[in-house]
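Following are the structures in question.
FYI, it's all coordinate maths here, none of it is from the lab. Remember, it's a predicted structure, so these values are computed and weren't measured experimentally.
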Structure 1
């Protein structure tokens, strides 16, 4: 009887441990997904900032050309 209770207690303990490990793994997987999403968004943001910089440079070039044409 005591041996059966001990085995049942061990089974319950292992099931709880398995559940905790499964939950931990799920959280780790979600963390990796979140980090990948964050990296993707950061790369997109960096690209947009580069586009803005390029457009500003082009705007300045156009302004200079317009001024040169006015001066002619």
Structure 2
């Protein structure tokens, strides 16, 4: 039978390994959070670009529908 001291040391070693794994997992989580934040930022910029493009298209359609603007463009 193992002594209590041996079991204690083994438990400490096991706990140390679990703590190292947890630290590695925390680093990976922070990396994933940063990547997700970047993707969200990219998505928001793309969405704003789309809205701006739609507004520009609507303004151009309005200008083309106006006979005075169309004549000035020609």
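For mean projected area of the Cα convex hull in nm², the calculated result is 7.2, so let me know which of 1, 2 that is.
2
For the read-out helix-only ellipticity at 222 nm (-39500 (n - 2.57) for each DSSP H run of 4 or more, over all residues; to 500), a value of -37000 was computed from one structure; give its label from 1, 2.
Structure 1 accounts for this read-out.
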